[in-house]
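Input: structures, listed below.
Please treat every number below as a calculation from the coordinates, not as lab data. Worth saying up front: this structure is predicted, and the values here are computed from it rather than measured. Cβ atoms are built from the backbone, for glycine too; each structure is taken alone.
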Structure I
Amino acid sequence: MIKSRMAIAAALLVMAGAASAGTDVSAAWVNDYDWRGVPQTAGHDAFQLGATYSADSGFYAGVWGSSLLSGSEIDAFLGFSGGDAEQTVGYDLGVNYYGYPNSSEFNFYEVYAGLSKGVFGAKLWYSPDFIGTDESAFYLEGNVTVPLNGGFSLLAHVGYSTGNGIAASYGGDKNYLDWSAGIGYDVGNFSTYLKYSDGGDNPASDKTFGRILFGISTSLPWSQ
């Protein structure tokens with residue numbers, strides 16, 4: 001784990017240099033890497049880094065990675081976003097490739113389409129080969145972020161997974177629901193959250209039942 005953290009710190013320095021050239025760079029620590037209600041680090045913490053290039057046209061592309069208990073996850077994505085979520089409706093279309101260097105048999109990709117309006121957002125994901133199972137799966141999610149005074153915000157999420165790929169990957173039914181609710185707080189150049197997450201409908205493990213999640217993140221370069 002120490003070597004992993006040193007590697008992440010070195011990568012952060014390199015990516016910070018990229019940020020000064022116009023690429024948005026983010027770094028985060030979470031007490032448990034939660035993905036659709038399923039812990040990816042078995043209740044242990046994770047360090048995460050990402051870099052995104054965005055063009056004025058709405059095109060964007062980037063990479064994102066997280067430490068795991070054993071190995072790492074490295075994703076690549078590209079998409080196109082536009083509209084105005086404040087005035088009309090915003091949209092987001094793209095593809096995300098999930099890579100696991102130490103377990104390449106689980107590599108897979110998803111295409112997605114999302115809409116946003118004000119504090120509300122919804123997105124549909126589809127993979128023809130979910131987590132390397134050769135079976136397809138859909139994921140539909142809804143998110144709400146309500147700004148409050150003093151840098152606080154209310155956070156809510158609900159997601160629904162369905163398809164033969166869900167049953168093949170986790171066992172049991174091919175459908176499950178996950179949800180979370182909590183509060184976010186922005187201070188200076190940092191953003192934090194504290195929320196309760198539950199993916200108990202997923203039969204993969206009892207660890208998917210309710211748990212408290214905390215995370216802190218920042219973007220580089222820091223504003224002056």
Structure II
Amino acid sequence: MLESLIQTLAISALPVIFAITLHEAAHGYAARHFGDPTAWQMGRISLNPLRHIDLVGTIIIPIAILLFSGGSFLFGYAKPVPVDFNRLRHPKKDMFWVAAAGPGANLFMALCWAFMLKLAWLMPSTEFTLPLSEMSKIGIMVNCVLMVLNLLPLPPLDGGRIAVSLLPHSLAWKFAQLERWGFPILLLLLFTGILGAIMNPLVITSARVIEFIFGLY
């Protein structure tokens with residue numbers, strides 16, 4: 001059992017770290033493109049995961065969840081990239097693209113891992129193809145989980161910021177006030193099982209669509 005979990009941790013490390021950290025880097029790239037250099041000035045626009053890793057959120061929590069779930073679930077977070085929405089050229093409009101960049105990065109990574117999985121299946125069987133195959137499967141699922149989670153319309157998740165950018169100004173301001181309660185609400189949904197009931201069908205559907213695109217069946 002312990003050996004199996006260690007193997008799972010070893011195979012999961014790379015896709016999990018990149019899924020979490022490149023999500024944040026994407027926000028920084030988008031913010032800089034639309035006029036806010038805050039993340040760039042702080043050295044956070046980088047593909048180097050070490051610049052985004054949070055000891056608790058990127059390492060301790062994912063490992064703990066993986067161990068306590070018996071290897072059936074993974075979750076974590078990186079240091080949030082600082083974004084000053086007031087410095088964007090069109091704050092409300094550009095907020096949409098900055099927020100969407102994170103889930104968009106996860107979708108892109110899920111597609112990349114699907115390509116790697118297809119490649120592993122097509123390559124002659126070696127000692128490397130099985131670990132690559134398992135790593136790719138985890139990469140697809142982890143990125144689908146992060147994409148779906150962050151698209152939920154709850155501030156401060158990316159989906160909440162996307163909703164704020166799309167709502168009329170009066171409603172957007174009121175909806176944005178939920179941000180102070182966003183994390184407690186998320187925890188409540190998690191511990192009551194509601195979050196899983198909402199996310200599981202969406203995650204599975206996302207993964208199946210990606211697998212269908214690459215003929216992974």
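Which one of I, II has FRET efficiency 1/(1 + (r/R0)^6) of positions 81 and 177 (r between Cβ atoms, R0 = 25 Å, to 0.05), as calculated from the coordinates, equal to 0.40?
Of the options listed, only I reproduces it.
Suppose you compute Cα Rg over 2.2 N^0.38 Å, for residues 57-128 alone for every structure in I, II: which one lands on 1.62? Considering all the candidates, the number was obtained from II. Consider the structures I, II: one of them gives 2.9 for distance in nm of label points 7 Å out along Cα→Cβ at positions 89 and 153 as calculated from the coordinates. Say which. Label of the originating structure: II.
Here relative contact order in percent (Cα under 8 Å, 6 or more apart) has been calculated and equals 20, so which of I, II was it run on?
This value belongs to structure II.
Taking helix-only ellipticity at 222 nm (-39500 (n - 2.57) for each DSSP H run of 4 or more, over all residues; to 500) from the coordinates of each of I, II, which one would give -3500? Clearly, the read-out refers to I.
Using semi-axes √(5λ) of the Cα gyration tensor in Å as the calculated read-out, with 31, 19, 17 as its value, let me know the right label among I, II. Answer for the origin of the read-out: II.
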